[in-house]
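Student: What follows are several structures.
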Structure I
Amino acid sequence: MKKLKVAIIGCGNVSKVHFAATTTNPSAQLIAVCDIKEDRAQSASAKYGVPYYTDYEEALALGPDIIHVCTPHHNHAEIAIAAAKRGIHILTEKPMAVTLHDADRMIRAAEDNKVTLGVIFQNRYNPSSLAIKEAVTSGALGKVLGGRLFVTWLRDDEYYSKSDWKGTWDMEGGGVLIDQAIHTMDLMQWIMGPIDSLEGSIHNRTHDIIHVEDVAEATIVFQNGAIGSLYACNFYTYDADVFLEVHGENGVARLEKDRAIIRLQGQPDKVIFPEGDGEVIGKSYWGVSHKTQIDEFYDDVLAGRPVKIDGVAGRKALEFVRAIYYSGTHNGERVTFPFAEPRGFTPPSLTRK
């Protein structure tokens, strides 16, 4: 069996789930790790017995079949495009880029060089998410009328003070939406269908040392006529369970953390729990499906098949985020989709009020 040569670029927190998936997949061989912070790269090198680099170009020069991009958001595009030009397949963490312009550059580079570009949105693979998606697509819920999303977590000033890139427009690309809420936003648009328009607001209400949003809300109109409501903040008192509800004419389907409850008229509730009781690598709210998506990505690359969450699919969540940023920056202006993000658009500094 052919083994895919894999290099992991970025050895921070989220890389743990990528290392775990790669080193337990019989079709993959980890050949290198890379991080600009040498101590992180050295630690990963010692743990997995592979060379380390502090310059991603040196890792690409080894000729891996696939790279995982686990770096800060702002250099996802740079690394992915460089890999594509070398004929290397790319699996990048979310968000795929900081701007839609960079996301489009990544998609074009992958197409031009005939490589696969995948974007991590592992929660689509959770049994709970799949059950709600099926309730909608099968027609069991009937006509979709509305949806609501709540992400209320805690990221205090100390969290931001420990990072040299988070809480910035240029490097993280924003705050609670692009980092904490984007996974659930991706699920909302994936389950409910394409967005027609939205109106949103963004503010920094509690953080003294950042100038990006720590709270956001939006009203969304979907192409099927459904109305969506979004609220996200990262100044709650703890990481409360994510909540996503889809309301249809025949009932409701709710996601509460990683459990789904499907309640249809005249039928007993159907409850879907996470699979198994295995160890969760990393943070519990990441779910347990990183390995599922990564394993499938490897299988698809080996078979020459398209991946489910490619660059185009991954871009949709970023478009959702960036449209709220634009609306929130322009006094709640209605934004229609597809969102034609102005070149060079960056929200202004948000100071605490």
Structure II
Amino acid sequence: MITFSFWGTSHGEGYGGEICGLPDGFSFSAEYVNRQLALRKRGYGRSGRQTFDDIVQFDGYVGDRIFVNGKLRFWVANRSVERRGDITALRSGHCDVVGKARFPDMTVRQIAEQASARNSVCYVVLGAICKQLLAGDNIYTYSYTEKIGGIASRNHYRFGISENEPHFAILRCPCRYATGLMQAAIDDARQSGNSLGGITAVGATGVPMGVGEIAPYVDRLDAVIAANLMGIPSVKGVSFGIGDKYASSDGIAAHDELTVADGKIVYATDKCGGIVSGITTGQDILCHLTVKPVPTIKGVTTVDSSTLEVVPQHFERADTCVVPNVGIIAENILAYVIANQMLKQGVLQ
């Protein structure tokens, strides 16, 4: 079983972490981890702070190849180390108000540093290692953008093909036409100090049938995946397979078909998103994440905690849209969840 802990703050020296439970003797590429970190940080709609790449360092190692022998410790330095004043013009969409209620002895700035989405670098480091572990069994996780604002992709994603389309790198959307409209919408939102949300899809291909648990309910694989993905800042909903279409379907329309292949009974369709009763079907695991707009925006008022007067909400450098980047974080977290479950079952080679 993989265990994981991390420490650090958004504008401090950086983030450190410790990973235990990876198979001894397994080796992975640090450069691949850095490429995943770069994907998490870059993209259309990100703020100016995202122009510098994050670089991971593993204790005791120099160079690309890292060999696991017991616990693994890492460090990702912050390129921008700043001391910032406290926040009094409270932001309702951030942790400013609820965090202060939970931790009254901390300042709002201290709470915001702890809750920052920047700590997702640690989850990407963990997931990028697990992605390489899964690749040894031909299991791969992926993500793509389905919607930004009210603009939806016209094309379906095809694993291993869509990534090679030249426009895909812009917003991780498989539709060239929708990508252009999404870019224009992000430009408009940025110019007005606003932000946009959307939907990102996250999947895994190659996972065999039989991975997961039936009981207790909290250990069902879809429950564990949903719990981990809901922890990503800005994610407000997770659905599997056809998602909310289940609500308007009847039992026949929602039914997945079975067939026989190579003498075995297998799933022929994947409306369920690759998981039934907490156990994988052998089809792609597919989740849809609803991503809210970044709440650091201009043009809204709030209450100042020091004067109790109505004032403009606190604003500092912020992203306009993070939908594709949430997908990168999510596909790495999904790799960790799947690898951890397969290691517990002893079915990962």
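Since every read-out is calculated from the coordinates, none of them should be taken as a lab result. Quantities reported herein were computed from a predicted structural model and do not represent experimental measurements. Cβ atoms are built from the backbone, for glycine too; each structure is taken alone.
Student: Any idea which of I, II comes out highest on volume of the Cα convex hull per residue in Å³?
Tutor: II
Student: Match the computed value 22, 14, 12 of semi-axes √(5λ) of the Cα gyration tensor in Å, for residues 19-106 alone to one of the structures I, II, and report its label. Before the final figure, lay out each step's value.
Tutor: Details: I: 22, 14, 12; II: 34, 19, 12.
It must be structure I, since only it matches.
Student: For distance in nm of label points 7 Å out along Cα→Cβ at positions 27 and 323, which of the structures I, II scores highest?
Tutor: II
Student: Identify the structure, out of I, II, from whose coordinates semi-axes √(5λ) of the Cα gyration tensor in Å, for residues 99-178 alone was calculated to give 34, 21, 9. Mind dumping the intermediate values first?
Tutor: Details: I: 30, 24, 12; II: 34, 21, 9.
Attributed to the structure labelled II.
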